[in-house]
Structure 1
């Protein structure tokens, strides 16, 4: 199953894909919050954007399409985190299916990296910066 197919079967996933016009990789995104619970919803909150090919007066790439993505995870079955320091900078995030769960795995340029598996997941978007 492709990343796009997985994303589109999750509530809010199609809206996330439409926001960027493609499946996001969350490269250089800020992982703002990790909330874990065995009895309630778990949450990953990420500030991400689109990096354009334009540069500003200082020579920095112009960032566009800022959005805070809240990933809500229900029925978490597995958690593996390393270097738990927030906010973190995501190098990449990959969403895959593992048996009957969705796995959110990310590497980090800075801070926490890891993987969380859950039976149910959804996305909510809040356009703009946090």
Structure 2
């Protein structure tokens, strides 16, 4: 496995991530809803090909929130699952290196839930509803 991880840039959001979310039939989160580029997001690549990306939110507690994992719709190599797990582990380790003790995620996609569980996450609440208020 020769995956690499790099910080996300604003160009990644504009040129890649919004396309990926659209291809998966998800609405792209507004840019101002996401952590700042450089500190809050990671792109996983292999041999110069972008495979998947995700974000990490830092809090004033010992918890981080990992969110908005998305992958290339066109990348269908056999190591796709391993790339996503590499991303989850990379984001988790980044949180730990920056003082976090807990990583939180809210999901509904069963395949992605399984990937997180394979990375050591345990299931908390089931059947929750996510709510967002624009202030």
Structure 3
């Protein structure tokens, strides 16, 4: 299933809309994530944070290949602010019913425990 939602990237001091599309296909024994669309190192590392965060939450992510497309392809995507939109799109692509929210922009970092963190702030969670 192909899922898309929207996020944003900074271009100078202005935000530019970024479409986050995920194509979930195939079955396998593990999750393989491929991120395309001019991601920097922090965005490429998103795959590991997302797998950990989803595994620590009550959300479902099926095995197989997940191709994440960040469009437009000519805009460099930087930092961990794409963690949350990528995670939500990947979970939605693993579901049987469509998920589409064209009327919102999703930006956020994820902690390894699934906590949603503010962009520009640390991700601090406490356990009792």
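Readers should treat all values here as calculations from the given coordinates under stated rules, not as data from a laboratory. Everything numeric here is computed off the predicted structure, so don't read it as measured data.
Figure out for me which of the structures 1, 2, 3 the number 32 belongs to, where relative contact order in percent (Cα under 8 Å, 6 or more apart) was derived from the coordinates. That value comes from structure 3. Source structure of the calculated read-out (helix-only ellipticity at 222 nm (-39500 (n - 2.57) for each DSSP H run of 4 or more, over all residues; to 500), -7500) within 1, 2, 3: 2. One of 1, 2, 3 was used to calculate Cα extents along the principal axes in Å, for residues 27-90 alone, giving 49, 23, 13; which? Of the options listed, only 1 reproduces it.
Taking Kirkwood radius over Cα pairs in Å as the criterion, the top structure among 1, 2, 3 is 2, with the largest value.
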